[in-house]
Structure P
Amino acid sequence: MEVTLNPETGRLPVQVVEHLHRLLGGDAHVEDMVLQFIGEKYGAKNLLYLPPHVASQIIKRPADFLRAVKNHCEPELPF
């Protein structure tokens, strides 16, 4: 899936963010780690501000992204 920014807002389209949220959503702890990770790694305040190429890769391989989030936020706990 090719993701592009909404030209009017400069953010990801809401439909893409909703899809990402369904893929990555879980309990509050996981969602907090996702927000911490994207903030520290990409400077994104939330999913709306992810770079399009990152959103595309998450959609293709959400488990890999969640593994990277977990390894970044809780490296001491094995996945």
Structure Q
Amino acid sequence: MEPETRVLSPFCGRLRSKKACFLDAPPRTTEEIMDGSNHCWCDQTKMAVGPDRDLVGPEECRRGRDCYVPWGSARA
């Protein structure tokens, strides 16, 4: 039997924004990440594109993307 995996956030652990810097817990909704600027970036590339060269954002940076890393992972 496999251990249960607890999902801390639906978003990649490398997704960053100014608003997310002030969170006390992993973001659970898009509203917790995005502010009026609608700007976010990948913590690995430090740009608005991820390591796979696709755009970064709450709708894009989720499980299933090749570069996805779960929140709380040692790789995030």
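Readers should treat all values here as calculations from the given coordinates under stated rules, not as data from a laboratory. Here the structure is a predicted model, which means the values were calculated and not measured. Cβ atoms are built from the backbone, for glycine too; each structure is taken alone.
Between structures P, Q, where is mean count of other Cβ atoms within 10 Å over residues 8-15 highest? All intermediate terms of the calculation are to be shown ahead of the outcome.
Working: P: 13.0; Q: 21.1.
Looking at the calculated values, the largest one is Q.
Can you tell which of P, Q yields -18500 when helix-only ellipticity at 222 nm (-39500 (n - 2.57) for each DSSP H run of 4 or more, over all residues; to 500) is derived from it?
Values: P: -18500; Q: -500.
Source structure: P.
For the read-out volume of the Cα convex hull per residue in Å³, a value of 81 was computed from one structure; give its label from P, Q. Write out the running numbers ahead of the final one.
On the way: P: 81; Q: 97.
The structure behind it is P.
By the measure relative contact order in percent (Cα under 8 Å, 6 or more apart), tell me the structure among P, Q with the highest figure. Don't skip to the answer; put the middle values down first.
Numbers: P: 34; Q: 37.
Comparing P, Q, the top value of relative contact order in percent (Cα under 8 Å, 6 or more apart) belongs to Q.
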